[in-house]
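Pasting the structures here.
No value in this document is a laboratory result; all are computed from the given coordinates. All values reported here derive from a predicted model rather than from experimental measurement. Cβ atoms are built from the backbone, for glycine too; each structure is taken alone.
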Structure 1
Amino acid sequence: MIEAKELTKRYGAVTAVDGLSFTVRPGVVTGFLGPNGAGKSTTLRLILGLNGPTGGAVTVGGHRFAGRPRGLRRAGALLDAHDVHGGRTARAHLTALAVSNGLPRRRAGEVLEEVGLAAAAHRRIGRFSLGMKQRLGIAGALLGDPPVLLFDEPLNGLDPDGVLWVRGLFRRLADEGRTVFVSSHLMREMEQTAEELVVIGRGRLIAAESLTDFASRGTRRSVVVRTPDGTALVSALTAAGAEIARERDGRYTVTGLEPRRIAELARACGALLDELTPVSASLEEAFMELTARSVEYGAGETR
């Protein structure tokens, strides 16, 4: 378990993390979301003791992680796939990590096999693609078979097969009772992977709840409509303030009106409805709406 209480980090006049309190529970995959500059990477470094907090505290398994011996037995992390010595082979890199953490050398080969890099064990890391470096970073996180795992943007550079593999890996690790904390900007992937969310903006907590509950907080929900009387219905819905997009299959996606109101307007204008289907709440839409005021640099914005 990871527990943060009023966690704060300042760099001079800049507050990167501002009084964060949240809990990451074992047994579920928890997504860590926020706009660029929100403080996600700083928070992960604070959890692992790579930076010291200005205020508050964070514990891993009930203890401060900084200074604990043989740390890979307690928590594994992938923070930067490029943060490796390019002149070393994959096996040499992992063997060095194993020895420094009191782990058997054989673990290097075992985790290389697990992440699909056994055939590249003796290749120099500098020749690896980004996707291969991501797999190597995940191997390093798994090396000590730890109960807590943290991943910062682990899907960058992975092909579709790699994404499916990582999704299954995170689910398996959580099913084993481990704490799995994943930072990502890929909303659609988080919808497929995470069950819980911690969402921050400008260093402050926006939400710590289930993915379903967070997605349902978005107010701009959509309704799919199919009708043979498109012209009349579109006119009535547009006049009522709805936003309408025509799909390739001839149906309409209506945003800004509830299904009941759409049905009332259809009846009033004499339009027949063949379909009226509310669309499930979108994580991406809720995220964009609820973090809009926390974006550090918006498109087209000048400072």
Structure 2
Amino acid sequence: MQTTSSKTVPHGASTKDGNGATYGFLAYLIWGAFPLYFNALKPAGAWEVLSHRIVWTLVVCLVALAVTRNLSFLRRLAASPRQLVATSLAGLFIAVNWTVYIQAVITGHTVEAALGYFLNPLVTVGLGVVVLRERLRLMQWVAVGVGALACVYLAIDYGRPPWISVVLALSFASYGFMKKRIGGSLTAIESLTAESAVLTPIAIGVLIVVGMTGNATFNGHGTGHSVLLLCAGIVTAVPLLLFAAAASRVPLVTIGMLQFITPILQLLCGVLLLGEHMPIARWIGFAIVWVALILLTIDSLTAGTRARRLARAAENCAI
């Protein structure tokens, strides 16, 4: 009778997973500290910050691609109208996300912005149902329902819908949807380069208008302020590349668990470091959102465990 030998872990696999988790943690840690960075850019307005972010991100990406001799992808992208349109739409969605987020931070609404990224997984699931006609499991329906309840509760508490949170969640979920349509044909830095290239002419136009109206802050607020604006490209590109390195090394479930680091840190930045007021009633609203996220996480872990069990069973049957 043939016996099955125990599986050995591939050499370096545990190290690879460990490195991947570290890369993911660092990416979400940097994103979580963004409120402090954007708050430090005052008195620059959201449009000026956004424009510098786009322009210098493109510069950083082009330099990195030139060093690695990988600029030829631009010709491939230009030769594929469908992919070019999808990339352009992705760039527009992330530009909306960046603009609203920066405006939220510099106007003292970091906590409401953090809520948007807590809501993002729930909105992504909802987008899958509406756009992709995906079928949800019972636990996913419950999670989405609890998330909707939280939005209604917070709208009553704010005296208005939490527009900042909703727009951030919708724009980022839409960005993720377009990235899924693009697929794996572009690496993380290639995709960011293409998105920045699409937006750069608009960004340059905005900078010209800001300068003509006398609202530009790049040259009039000291060397430190100018350097901080110049660093916008590095600040944007580094966490994205760390995230790409993590996503290629660790399971999706791990990435899903790590993603909550960012809104938690953003919330703490808003309340503890930027002095934003958080009444008890609002904490209750956030708690309802967290219940929805816990349900979604449990469902994801359960589904992942079930899929691995079925895969092992199929493999054993094959043996």
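Brief remarks on what is shown
- For helix-only ellipticity at 222 nm (-39500 (n - 2.57) for each DSSP H run of 4 or more, over all residues; to 500) computed as -9500, the structure of 1, 2 it came from: 1
- With distance in nm of label points 7 Å out along Cα→Cβ at positions 195 and 235 derived as 5.2, matching label from 1, 2: 1
- A value of 5, 22, 32, 25, 11, 3, 1, 0, 0 for P(r) over Cα pairs in 10 Å bins from 0, in percent, calculated from one of 1, 2, originates in structure 2.
- Among 1, 2, which structure scores highest (criterion: relative contact order in percent (Cα under 8 Å, 6 or more apart)): 2
- Which of 1, 2 yields 14.2 [mean count of other Cβ atoms within 10 Å over residues 67-74, calculated]: 1
- Looking across 1, 2, the calculation of mean count of other Cβ atoms within 10 Å over residues 259-266 that yields 20.1 traces back to 2.
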